[in-house]
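> Below, each structure is written out as structure tokens.
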Structure 1
Amino acid sequence: MSTDTWLVAGLGNPGPGYSGNRHNVGQMVLDLLADRLRGRFTTSKAQAVTLEGRLG
């Protein structure tokens, strides 16, 4: 069993006007990863949106 820890970051523009825009590909990848992890994003007090999960 591997104990590697990964940090994956993706950027995106807020708002529905940017949905599907090529500049949001980082956010799109994170959305797919969240689906596969059956996770959901949470927002911290510092306005950081995070997702924690385990693959495998």
Structure 2
Amino acid sequence: MALFCAPKGNLKIADDARHIVYQDGSPFFWLGDTAWELFHRTLREEADLYLSNRA
């Protein structure tokens, strides 16, 4: 079952059920980040700047 269409083709869950791969079995690299410390270690102005740059 394909998850969604990507430039190299559809994605699927790998046979080991731990990774996302393309239909041909080559790995799909997923990069994401979080701002865990954003609201308790920054000033309001810094948080506003960060969020405006990330939008």
Structure 3
Amino acid sequence: HAGAVITQEGGILSHAAIVSREMKLPCVVGVKDIFEHVKDGDSIEVDATSGIVRKR
């Protein structure tokens, strides 16, 4: 079960953003090069209000 959604591309009207909002999940979209820094299984912290994603 995901606690948040992060995308490398897209905007506030993207499918990911809309579905996340409907599911009441935090979402940060358009995070440049996110997949170069975060891999499957990594623990991350998401502050969707500020648009900040941190690797733990």
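Bear in mind that the values in this text are calculations on the coordinates, not laboratory data. Bear in mind that the values here come from a model prediction, so they are computed numbers and not experimental data.
> Taking Kirkwood radius over Cα pairs in Å from the coordinates of each of 1, 2, 3, which one would give 11.4?
Comparing all candidates, it corresponds to 3.
> Taking relative contact order in percent (Cα under 8 Å, 6 or more apart) for each of 1, 2, 3, which is largest? The partial results should precede the final answer.
Working: 1: 22; 2: 17; 3: 31.
Greatest value across 1, 2, 3: structure 3.
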